[in-house]
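Peer 1: Alright, structures below, take your time with them.
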Structure P
């Protein structure tokens, strides 16, 4: 059966409030199965892991199920799934383990700051891959001159969180691996917008955040367990020394982890299918990507026809994410005026600090970001285009 936007939207109670939720790049809304999974975990009772009683056993089962679900989503191994409060925290932790003074790291101006600043603050020497400010592309060829014998890590985004650019991560990873370097791939924005195969990408470590794909605020980094066995993070003396537990500090948010598993199951069921959960995820996420990009073609062409709109970036392969300004209005004013029309978008740098600097918009308030995810439909696109078209002539609402 084909992708059904109406069926997908019916799972999201928040969408009933009448707003056009085009803010998914900053975090998606939550479907009923995820809400129920979190509430259900609390209702049943939970204890910390390692106890002899049922509530403790349930927590252990929730953690194991969550690792398995995330592995299925990205094409990794459950034994290599590190869980934590968010991708930024995990990246800081892993950056300190992987690099230090004397090493070199290759970073890109395309990336969210969470895949930039943790690496610059380890004392390693930084080499920069630059972005084409007109197209928003990250040229692969430059990496041959950036990666060398002292390169320890090449950190790169699988998709820009403001332009949607999908760089050729596999080609970049191949250059890194020929030099003996590891690749750390930020998949936070990419994971929500299509099938993921971290092995095909050449990702030694792949980072993602569940709240970007209908789950709660939980982050994960997925790696080969054999690689993690070679790494020794700082940890409390009595805490587990096993992999991946040695990378996880403090007590886990067990109920939220149950929500992560439910979110993966939800994504696997966006279109009816059979087979393993991994097979169903590949089919569902491919259908979701096709749906998003079809809507995005209309959104993009509609914005391009508006003379008072300036669009940034035109990458050949991208997620359904637009970044634009409106003449005569600051990005913040544009977002506020759209909010008055019940159209939800973000404005500013959106933590793409290096990229907005390269685009020349960081110091002037960035731009407006509107993004589509699987629960958006044509009415959302039409409302955005109508609202933006009206901004040229309509005065702001009185407070």
Structure Q
């Protein structure tokens, strides 16, 4: 049984410029659903786009998983008037229908989770040839002639007594290969329903929509935090280890300043069983050498989608996201800042990160911030008695 995910992207966007690639909570919008697809029961996930920049990004960013693939979308099926079905059929022909179950995922639906995807996949059985996600809305609907559609206004029900209507939210569609071949459509004739939260009905068509959805995502990530023992510390580099500046010479070489006290703090922390990792968007040989000197084994360079890599690390180490402390300073750290058990940021971090971090340290980056973070972890972990086997 081969199950594949399909995420169609177009290079252009009418309402919001470069919407699919624009950073939502610090990461490209389309990576929210892509990340969930990676950790779902799908066997492969295809990004189908006419944007070479997206293809290059995907090919570079997700080398740690064989599940993600990027293919070029035909120009005729990437216009404003082209239907999603036309892109689906073009793609299926391109891969010679090499799948058993097909899952269409909407790139602009960041509330989609792996559980939603798996639930739609699980619907494909003897009873259903396809499935989709819906939202239960309790809105009272009227037609253009002033007639109520779903209630009697003379007997207006209370919200808690009103069943409401199920509305398609466009997030996830699944269908068997046989049904897709037969109906040439994302849905067959025996359709199963999977409910998603009401906020997933929001569409991102304007700047105000973007603001609302981003804040709801931030709130969702924060509400999942729980107090657990810290086992892993993950650090950004520029603006955390360093003050965020570099010194350049005419030949193009540059230098960074690191605080020796931070290195001692990390050494002490490791003695207490906390594993230290580094995750930075910069591809720097200088950083690699400094981390080698600090004996930090797990160093991830050139990372743009930090949140998906964070989840991979968590899965690979069989830990909870609440076991992690993350220290970052800029917008590309924001998803991790909002999601881990504890998020810390230097005193001179960007305002957006300081707004959402759990703790704003008293020290600046490159001037003792990491040492202060290490001391916080040591003090915090005293709440949790160590396992006798440790």
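Throughout, read-outs are computed from the coordinates displayed, never taken from laboratory work. Everything numeric in this text was worked out from a predicted model, so none of it was measured. Cβ atoms are built from the backbone, for glycine too; each structure is taken alone.
Peer 1: For structures P, Q, calculate Cα Rg over 2.2 N^0.38 Å, for residues 39-254 alone and state which one comes out highest. The partial results should precede the final answer.
Peer 2: On the way: P: 1.04; Q: 1.33.
Once Cα Rg over 2.2 N^0.38 Å, for residues 39-254 alone is tallied for P, Q, the winner is Q.
Peer 1: Work out the source of 1.12 here, i.e. which of P, Q gives that when Cα Rg over 2.2 N^0.38 Å is computed.
Peer 2: Values: P: 0.99; Q: 1.12.
Structure of origin is Q.
Peer 1: Computing Rg/Rh (Cα atoms, Kirkwood Rh), for residues 151-318 alone gives 1.02 for which of P, Q?
Peer 2: Values: P: 1.02; Q: 1.16.
It traces back to P.
Peer 1: Given a computed value of 110 for volume of the Cα convex hull per residue in Å³, for residues 15-86 alone, which structure among P, Q does it belong to?
Peer 2: Values: P: 123; Q: 110.
Working through the options, I get structure Q.
Peer 1: Suppose helix-only ellipticity at 222 nm (-39500 (n - 2.57) for each DSSP H run of 4 or more, over all residues; to 500) works out to -9000; of P, Q, which structure was it derived from? Let's see the in-between values first.
Peer 2: Numbers: P: -11500; Q: -9000.
Source structure: Q.
Peer 1: Taking distance in nm of label points 7 Å out along Cα→Cβ at positions 79 and 247 for each of P, Q, which is largest? Walk me through the numbers before you get to the answer.
Peer 2: On the way: P: 1.5; Q: 5.8.
Checked P, Q; max of distance in nm of label points 7 Å out along Cα→Cβ at positions 79 and 247 sits with Q.
Peer 1: I have 23 for relative contact order in percent (Cα under 8 Å, 6 or more apart), calculated from one of the structures P, Q. Which structure is it? Present the calculation step by step, with values, prior to reporting the outcome.
Peer 2: On the way: P: 23; Q: 15.
Answer for the origin of the read-out: P.
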